[in-house]
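Participant: What follows is a set of structures to go through.
Each value in this text was obtained by applying a stated rule to the coordinates, not by laboratory testing. Only a predicted model underlies this, so the values are computations on that prediction, with no experimental measurement involved. Cβ atoms are built from the backbone, for glycine too; each structure is taken alone.
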Structure I
Amino acid sequence: MLENDDEDNGALFDEAADAVVDLGNRLGADNPDADPWALADGLIAGAVHFWLYAHQPQDFPDEDDLMSSRERVEELVRQVMQSAEDSEYLHSPMDSDVGRA
């Protein structure tokens, strides 16, 4: 049963991530003069607020809930770093640390 839960959670993770990308693309298309950084920052802010809401300790906490607010933020940062490192958009030819010949 746990395997199905993992598969279901993985599918839900992918669906949620795709929905945020689709939302960003739609908002960008609807607002062609908008600053894409402001749009992306707003998407992150919303995701962070939802993540913090979803990771609040429950009335009857399990082992995962036994964290301080600081530890929850550290876990959020860890997950953001992992997502960034997994992204095909992490490296750009215009990055300041790219070598130029």
Structure II
Amino acid sequence: MPRPLRDFEQLLLAALAHLGPDAYGGSIRRLIEARTGRLVSPGAIYTACSRLERRGLIGSALGVPTPERGGKRKRHYRLRTAGLAALRGARAAQAGMLRGLGAKLEP
């Protein structure tokens, strides 16, 4: 049985689903921060992406060098089919656990 996704991994996979082929470290970080209010370090993004890539849930490729980045290339990330399936599974597990708690979760 595959290891369940951690909270941050779920956020990262959801960000990749939103961003599509334009996902890179900075855009992922900005989206997660904007949608959750959670501050995210660049290192956390790259560490989690590396872990998810080793698990086969995401893929990556280097983009073209740009003068704005001093000739450095951005690493672009994409959600793989296995990553989308893992995200769906995490969503279903969470929904199952929260089912019937509506009144208890209200402020």
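Participant: A value of 1.9 was derived for distance in nm of label points 7 Å out along Cα→Cβ at positions 21 and 53; which structure in I, II was it taken from?
Facilitator: Answer by label: II.
Participant: Upon calculation of helix-only ellipticity at 222 nm (-39500 (n - 2.57) for each DSSP H run of 4 or more, over all residues; to 500) from the atomic coordinates, which of the structures I, II produces -17500?
Facilitator: II
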